[in-house]
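Colleague: Alright, structures below, take your time with them.
The numbers here are math on the coordinates, done by the rules we state, and not lab data. Just so you know, these numbers come straight off a predicted model, no measurement behind them. Cβ atoms are built from the backbone, for glycine too; each structure is taken alone.
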Structure P
Amino acid sequence: MVRNHFSLISVGTEGSTVKAARTNLIGKAKQRPDQIKQVLEAVHRVGPVQAYRAVTNRLDAYSPLGYSSAGVVLDVGTRVQGFQPGDRVACAGTTANHAEVINVPVNLCVRLANDANLKAACYNTLGAIALQGVRQADPRLGESCVVIGLGLLGQLTCLQLRASGVLTWGVDVDAAAVETAKAHAVDNAWQRDDPSLLEHVLALTNGMGADAVIITAAASSLDPINLAGELARKKGRVVVVGDVPTGFDREPHYYKKELELRMSCSYGPGRYDTDYEQFGHDYPAAYVRWTENRNMQAFQQLVHTGRIQLDYLTTHEFDLDDAASAYDLILNRSEPFLGIVLRYDTSQPIDQRPVTTGPVHGVGKVEIVFIGAGSYAQANLFPNLPQNDSDVVLRSVLTRSGTTSKRVAERFGFEQCETDAEAMFARSDFNTVFVATRHDSHADYVTRAIESGKHVFVEKPLAIRPEELDVIESAYAQCSSPVPLVMVGFNRRFAPLVKLLKQQLSTAPMAMMYRVNAGTIPADSWVQHPDIGGGRIVGEVCHFIDLMTYLCDAIPVRVHASAMAEPRDLNDTVTVNIEFANGSIGTVAYFANGAKSVAKEYLELFQSGVTAQLTDFKRLEVMGGKSKLRKKKLQPDKGQANMVASFLAAAKSGGAPPIPFDQLVATTRATFAAVESIRCREVIDVGLGVASEP
């Protein structure tokens, strides 16, 4: 936890974000035609209502700005080493926002000297990005390098090149940028429209051309990439750091010179690696000498020793309260600028109390705190909370991001927003908790709620590890009367067509086949990560096991699962065969490798001469028996509204839980059994979690 003293505005990235935010809907659509295509696909897949909710949630959301700051450590996590309160640090990444207090993963934070200049240190992220570009260019002492684009990133690149003994030249379309670079950062620089530009470079390199060219410009044309090919020597290196198209002209330069084109990925190795950035798993220095964290350290060393001077880069400085003026300056281009820094008033005490976002209500039978507010919750849970029910009070929204907490609390009528779970659980002004966070935190929040005697609704899954489920069961068993409600967001059993299907069934055993055209999720998604999302069997297949449990009215007792062989071993194309306590059987065919045009969910059920078919919760057909049933709905209804209403009704009345606790536990254990069955290739007893006799 860091208290910021200074943060740097990334003129390019943040300027584009703010410009897009101030554009009307038509303007946004023109800027991002790829997202319009996604919206149309969503309309086809989930219907216009859900697609509309998803779009409005995204458009109405606050976007935290900033990704480079410096300040002083307030506190550290229990497993963090090398940092302590009072340390001066520089921070990077999506959590290093323009905010008074931020929480930063350990590998995105570097410790500074006690006398470090925090204003200079806040250039941390852009400095590391520039340094990674230099590393990709791999210039040697005495070699030459041209930097195309002399904005803030280009200036930082030039400073580091020259500090390493490389002959450094710059090119830019702007005359002022060229003159600034000449005065502080390069051996020489020219405007792009200089007709003798190539001759200048050839004259300085004995006719060879530059050993390397680094592109730090942002442009929509091919001019930067083609110019780089023109200025580079034969078998030279071209490195792309800035946002430019790379569809270069093959002739005459890239082909005939056999040029090497390299991309530079942000701050360096570790970027976009969840294990590295979120979990703090470092790469061995002997094998990966320069990670993003070590790049930051190297940059800060250059700054602290004075080998590069950054003072000239800061052309403007604004107080945090006046940040809007900084963005007006960027968008209006009312005066020349380069580095724009925000400064923070650190003389005032930190106020971490919840922020009031709406009118304060009286005491109700159900008083809700909502933890987590992702896209699913905003589209399917929040809209189904009652707004005019005196028995239901919407107390607070809590998320890791203050911007998300505030926007969601305002939009859905909560009294306040907050980000401190510890402080929240210490209060007594609520009796019901909704949990819609990432899966790895579910079990902990559920256990806390049970132990404090509060009703809890948790979006699936209940837990991602067997030991977590053991703790929940133990806490529930020790509850004194009245026992709080525990509910998992298994919404499909509450769908109208499922309720109708249930009425057509008898108590006899049944056979079920549930085919799910799940679609792909990238391997690096948090959902796939075993320590965050738990994988797709634990995180999503639980839905389908629960629905079969509801329809046959018996808990799963034995599981055998198989996964399709694929290089990444994601276990997201699987079949799960289940035996239930009443003799029913079911198969979940969960496939991630199908076409999007095929229905996502299809259930067939066979019982005593009756066959039922349910397709995407829009069409139900029951055949055989005494009567036939055909039912269609215009829009798919997966039961979210009925599910939330059932939970709140039980909480208000003190009635029975909408889903029996033993079913919640058995369904969760069945997913663990499926994972174990794939691992050991045996049938797994759900109750014992061990292999059964053949």
Structure Q
Amino acid sequence: MSGSVTLLMAVHSHQPVGNFGFVFEEAYAKAYDPFLCVLERHPEVHLSLHYSGCLLDWLLEHRPEFIRRVRTLVAKGQVELLASGYYEPILPLIPEPDRQGQIAQMRDALRTHFGAESTGLWLTERVWEPDLPATLARAGIRYTMVDANQFAAARPWLPRAMQIEDETFWDLLGCYSTEYTGSSILLFPASKRLRYWMPFQAVERTVDFLRRLRRDEPVTVTFADDGEKFGLWPKTYRWVYDEGWLDQFFGALERERAWLTTATFQDSLRHAGPQGNVYLPCGSYEEMLEWSGGSFRNFFTKYPEANAMQQKMLRISGQIRSCPPRVPRTGKRSMVTVNGKRFTVHEALNRAARELYTAQCNCAYWHGVFGGLYLTHLRRAVYAHLIAADQLVQEAARQAPVPRRASPRQRAALLRQEGVATEAADVDGDGYDELMLRTPAMQLVVDPADGGTVTEWSLYGPRINLLDTLSRRPEPYHEQLRARQAQPAAATGQGVASIHEALGVKEEHLESYLTYDDHRRSGFLDYALQGMPALQDVARSTWGERRLWPSGPCRWEASAQPAGASRSASVTLVRDAEGTQIRKTVRVLANHAAVDCLYELTGHRVPVIALEFNVALRDERYLHQAQQLGPVTRFEIAEPAAGVSLRAFIEPAAMLMHFPVETVSESEGGLERTYQGLCVVCFWRLDGTASWKSRVQWTVGKA
């Protein structure tokens, strides 16, 4: 068998929107720059590179010389640059116009900065859905890479000579055509074996495997994986660069040129076409399918906090498309002012679209080794861009006449007046309406189906969602932690452990922080209790047995003071439980950055009432332990870095307990503890009264 083997390599590099600057610096120093240095020393090695738009923006600003070096490799034909959605979105999860806009933005950037006309695409997290061929073909994309496991359902109809199977791996060679409604693209199956072996196994093992692939006819095999594994993943820098794995590997590829070649995907397709047709179901790489329970969309069921971001993103995307620029009959251009800056309506909508695209960066929407849902700074960054887009599109919409009929998602418009709006819409996609209260300074979302809790409180000025917290939930690796099976990865003489094979812990006694919540940590949760719980029971969420009745859905009514008065909007939620009527009123003012939470109880003698609020601010005073105060009428939490403080005014005086909500989650570096927010619970003893009310007002200030 004398046919040649062509190794196609796609190396993807990415840092998410909102990541810390020092992470970008470390990734550049340990992975991106040294990888390019080795590649420059081996001009006979050809491959494809992908840099996400988030990373590309950083490189253009901080390492412009790196951009020039990559451009030189592209000009020589040694490197092909792959396109993608610019801000690394999961393409199937964003609307088609946003898919096209994101891909077009990336292709334009590659053309501008590298002179590259890219027709190949890096598919974010390799999340595939069957309609993507139409999207990609329309965007000018000819091919992409998905993992070989996604072809498993079609194995009986794939060429047997192109399938390689042993006791551990199944590989598929070549590339295959697929289509949707007549639009076709090519798919390259990426080898899990190579993904696990490169760079973690000795060079000789990988070369021996490639030698086994030789056939009578030339064949191609695909490697596609993250660039961070070449130096940034734990223990890899020493192995890949200090001990020379990458130099040795590229050197071996050059030495074996008699039968083993490397090529870009673009060049490969000039010499060989697809090996057949294939249709793939929804999927991703095997680890992602494990983390998500078989479908990426399951993350939005498991984590309502991720669903809230996703649904807000989709809602804003629809609002941008439904608000075209309008020129008044006078012929003058309409202007909007946002945070002291003036824009035309057209400019405001374009800027809103850019903010929206940035917020579609995938990492904060899911959880796995590489997903960033548990990382508060990534979620905060997504919300910052969503809030910015929302404010811009709302201001632009003010210049257009209110439609005679509300859209189906906003069918119950209750009040629309300058500065204040209250409306009902299914903002989380659960089939029930939520209530949105909006002022010039903020937006609230109240969920009647969840007991009248406040699930979002977004401030337009600092662009922060004050309720962006995360509940403590069980994860599969928690059992591993309890069993003390999680140990730091250790290098061996034969290689270094892959991040999928060994994972460490970042601090001792992490198992002591494992505790789970029975509710989403939002705002204005209410409880009727048999007695006053202990502080540690509240902090560890073990006080559920003291509750007299569970939460339930509420009836609701909205009201507003007329123009000329102090403009305000309020929502009153009513629930009957065990012979008791509960009334919860949430009220906002147009000219005052505050939220009033009024709680009224009639008809039942309840020993203790509790109201819970979870605040996504980081106050150094409250990070280390649970505390009990009281009775108190005031409480303050502030985060100077965000420039935001919150002051609670409480009447009557309440016993107050607060504690940091901390999760234990998995990341590239190991299991870690992450602060999610501060839980504040107010308790009142009712002393047998059957009619009682309280008020908690939260006022926003500067820190």
Structure R
Amino acid sequence: MCGITGRINFDGRIMRPADVREAVRILKHRGPDAQNLLFFDTNAGTKGQVFDLNSEREDAGDLFFGHTRLSIIDLRGGGQPMTDITGKITVVFNGEIYNYIELRRELSKIGHEFRTLSDTEVILNAYREYGFDCLKHFNGMFAFAIYDSVKQLLFCARDRVGIKPFYYYRDAGKFIFASEIKSILSHPDIDREPDYAGVADYLTFLYTTQGKTFFKKIKSLSPGYTLTLGKGGMTLNRYWNPDLEPDYAMTEDYAVERLRFLVEDAVRLQIRSDVQVGANLSGGLDSSAIVGMASKYYDQPLFTFTGRFNEGSHYDESRYALAVASMVNARSHLITPTAKDLVDNIAAIAWHMDHPVVTPGLFSQFMVARTAGSMLKVVLAGQGGDEIFFGYPRYLRSIIETKLLNQKSEPFLDNYHYPGLMAYYIKNYRIPGLAGWCFKRRRSNFDRRYIMTSAPLYGLGKYFTGRLAEQLKLYSPFDEEIERFGKIETSSLINKMSWYDINNYLEALLHVEDRTSMAWSLESRVPLLDHRIVEFSFKIPAHIKLRNLKPKYIMKRAIEHVLPEIVKQRTDKKGFPTPIDIWFNRELADFANSFATPEIMSRRNFCNSAVLNRYFASKKRFLTPALRREALLWSIVNMELWFRSFVDDRSPERFSPLEIPAGVSGI
């Protein structure tokens, strides 16, 4: 796991180490073991040698690659940037190719030579053999850039579901890429203009969409895409489009057997490492399954890391996690973050995130990763299971609502009588006045209803002023996403929801997974997002995946043999809740509200402070019973921290997470 960055000047302007050192140094938390540079002179067709960031050498060129290394595979021989044996192709790579041993064997048979035991060199030789189609051969999480000096081409790619990040900036004179936005911002000659369309996305969905960031000219390469930069300009291309149509001939027994094999094989591949491997363990189904299966293949005790809070049983799932750890003889570690920890770390978290994302759960992950990172370099995590096996209540709720409204839904619901579905719905979702609620939405289409459930802060437009209000006159995040959702081609409503969330909400969660772990130089691997599992999940018909209206039914059947009884019998889904609502109403009330003062709102000129102040004072619930004022307040706190960290102060000293907490007023 690493940090990557690079720059090419289209006008041939020469760069030297002093010009780019900060872009590499700022990524050191992603790769503390080594930080290296490599310069190319693209016009002369020459390049220098790789050298250390602190070297006194003064190599120069119009293209440079930078790399920070967290050594996990081939500890001695896997340094980067790495050039192939011909000297013509160079790569900087962040991630892991889990099937690198098998690929290396195949490539060796057809004549490719290897000088290292690393997965990085496998990428180079796979590119030499297959060209752009090399991506079809990789099983892994990755973001990389390859410079092909023969074709004078820059070829960049991001893994299929977006586990590893890749950001880029392009204007008439240059192209810059990096693992994190702050590395791009370290270049003095870039445009930092905020993108209020990205801000509007965040204040609707709690994440940005379609490659937007909070900066107008800095984009995120979308999952499953390549970026090619050459004499013909820049081209973006989607290389992964799984078939979303279910195989209705599939039997349940086959689905269970095949899924069990795929999950076990993904875990087997992902415990490959030349360093100790551990696991994040919440006590939920997904992380428990990963730990249970990893213990079958890992020949030493796993270290497990579990977060909990002292604010009551709703915020503490440790009894489930400890049962799993005990069953596999793992060495369990419990982490109990406090409100003070949030105050002490919130500015550093904002710095690592680069832009505000999703919910307060990222604080919990940050604190768990801090402990894990002090002991290990690699952990396994259970991310992804809810999106591909329908663990969120909104999936089942949405298709039942559609059936109750006499609209086209999943075919298997035809086997359920209307009164039975109504009773099930009332029991599980407890919506008062269900008949009236359904009647009001009878004429609304499924796409609109589903996107509304995916937009927790939808409807906040009345609070916005200034640049943000102007943006919302031109751009509606909600309407834009309804249109995108409607273009997903599949006859299965449940698969449509899953594919949408994989490309949106899951990407935001993976952003958090990457940043909270890499903040502590920790690699987080997510076996359930092996692309083979994702592709197979779409082929399983809904009547099997949701047998007897049970979320994650097929997943439970496939992995129940590695779970203790207490986890198998769980019916509550919590998702590592964080007591931010309690803290913001109690010991952190003044702290949180200090970020939403009329003076701050006026200075930022994007929120109507008078309306917001009345809203906060009312403490009323907004839209849904599960969403209190704290969700909006959390968003505004993080928005303000983002402005202070990335817009207000541009000094180089600002780019250090250890210095920010003391330097941000109000903390």
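Colleague: Say we calculate FRET efficiency 1/(1 + (r/R0)^6) of positions 223 and 471 (r between Cβ atoms, R0 = 30 Å, to 0.05) for every structure; which of P, Q, R gives the highest result?
Modeller: Working: P: 0.00; Q: 0.20; R: 0.75.
Largest calculated value belongs to R.
Colleague: Out of P, Q, R, choose the structure whose coordinates give Kirkwood radius over Cα pairs in Å equal to 27.7 when calculated.
Modeller: Going through each structure in turn, the value belongs to Q.
Colleague: A further question follows. A value of 114 was derived for volume of the Cα convex hull per residue in Å³, for residues 599-638 alone; which structure in P, Q, R was it taken from? Intermediate results must be reported in sequence, preceding the final value.
Modeller: Numbers: P: 61; Q: 114; R: 71.
The read-out comes from structure Q.
Colleague: Follow-up question, since we're still on this one. Work out distance in nm of label points 7 Å out along Cα→Cβ at positions 7 and 111 for each of structures P, Q, R, then name the structure with the largest result.
Modeller: On the way: P: 2.5; Q: 3.4; R: 4.0.
Going through P, Q, R one by one, distance in nm of label points 7 Å out along Cα→Cβ at positions 7 and 111 is largest in R.
Colleague: Which one of P, Q, R has helix-only ellipticity at 222 nm (-39500 (n - 2.57) for each DSSP H run of 4 or more, over all residues; to 500), as calculated from the coordinates, equal to -7500? Before the final figure, lay out the partial values.
Modeller: Details: P: -9500; Q: -7500; R: -12000.
Comparing all candidates, it corresponds to Q.
Colleague: Turning to a different aspect of this structure: Work out mean projected area of the Cα convex hull in nm², for residues 71-318 alone for each of structures P, Q, R, then name the structure with the largest result.
Modeller: Values: P: 14.2; Q: 15.1; R: 18.9.
Of structures P, Q, R, the maximum of mean projected area of the Cα convex hull in nm², for residues 71-318 alone occurs in R.
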